[in-house]
Structure P
């Protein structure tokens, strides 16, 4: 699984250094490179970013001020030439603080810390006598079948001996939500919704009365 990285820095040379380090690191991909916070905000509103590389000293709004405006910021690694900002950065729960100029080795150390700040990205399910790794990003929706569930993936499906009510407790609450007594959906795969229905992939499901309030609360707060 790859981690999507967003690089925010107003210095082209600094952008190129971080971009090169990202491209040289397995499982990291460059999703975007921005000159300022406003460009970064536009990308964050449209895409799910796994690691944010954020410069502190930028025009109009600093990296720290920008970070304070984000309700649910992605794991963030600050990059700056000024050591005095380190304490304030850690008060904002950043993953790490890279003091320019930094080496590739120091960069990797910071990236490795991201795992401590992120939720699990997969679950093992027992299928045909073996444990199969399923990434949350691949799950579109889950269908309850009495004592079994059918997990619909991007390109396949698996049947697992488990109850929907128990699986609902295991999955990350900010990524999946139960909308019906028979269905759990991935919020990242939600294509459309109405007052009493949701559309995921090419399927439409009714939203049960029991689950409606929580679903619309997630939509309102955009916590997925």
Structure Q
């Protein structure tokens, strides 16, 4: 289980998270729902120690990881698809994928099934892809890494709606592999559709937690307006 307990984190003097506690279990998709500026990205970055941690505990299967370097946490099986700087622009699509491991027959089939359009561009420099294609490449890296836990920062934001099913297929595949997913999301509709549980984050605090099957869209929307 990936767990944050009473985490206070931010950037220098800007303390964004105000005692965040949450847990993600293997094979579970947990939605972190909130408007812009509420602390979703900061929560994800805190897991990988990409910002300042002032207090609290972050554990992976009971092991404290808050003192580790980002690359060490990644090696323990935590993958991250950020909103910005999604790919290594000067490397080819294939080279971006090979960064997460060897190219196996199984992985190649998985990639072809979900990312058919990128298959045609394996030799193309990643920085020349469209924004949507770069997002799909970032998700492909996560999927092919076979992580224990995946942190996805608003993977559908800014994507054309016709690409949403491909993102949903990645999330479903991760879940079926037993990967725990922490999904930052602005849309309550998408959160209810994709997640097992939904946490509402407002001004750096978790103010509500619901099983997706036991809460209505109207209820979530009303909490988000607080």
Structure R
């Protein structure tokens, strides 16, 4: 079954929110990040949600500064509360950042992470993500994506196909994206697809790099 966060399944403790999917997939994602990220630098994360991923990754990769962001104020409060609870000093205060904006308040980053966003957002969000990555990443800088994706126009599992249908029913601008369409956006922005990693629950890690 596709491992996706769902706002109806979030638990809370004070300001902190908890997503079961984040607990399940965080180590598998960290294993990939630990291998593909440079030794140190600043990671800008979009759609940080509850903040569990940001804090887990930052605490596990102390040579990195982690800049989380989310347009939802409750999510930003949760992110900051998780960072405070774990005393994780390399997590920066969460930003209100619109991925579709023509300019971002973060002018440069060594890597960008985006987990479970592109299918729960309009296509314009993916366009903005890649365009912005092309602007702020240095040569060799990494753009990391995680989630369900179609390949050659086909779903990789029946559960992903059902999930795609449910997304489009909820919002006609959402949906599981085709890997080749994302790769085309990357090419336009001066990035190249370096690696596709199969992940648990029929998800993929996509590793792009600035050329």
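P, Q, R: which one has relative contact order in percent (Cα under 8 Å, 6 or more apart), as calculated, at 10?
Numbers: P: 10; Q: 29; R: 20.
Only structure P yields this read-out.
If semi-axes √(5λ) of the Cα gyration tensor in Å is calculated from each of P, Q, R, which structure is the one that comes out at 23, 21, 16? This figure was derived from R.
None of the figures in this text is laboratory data; all of them are computed from the coordinates on show. Treat the numbers as computed from the prediction; the structure is a model and nothing was measured.
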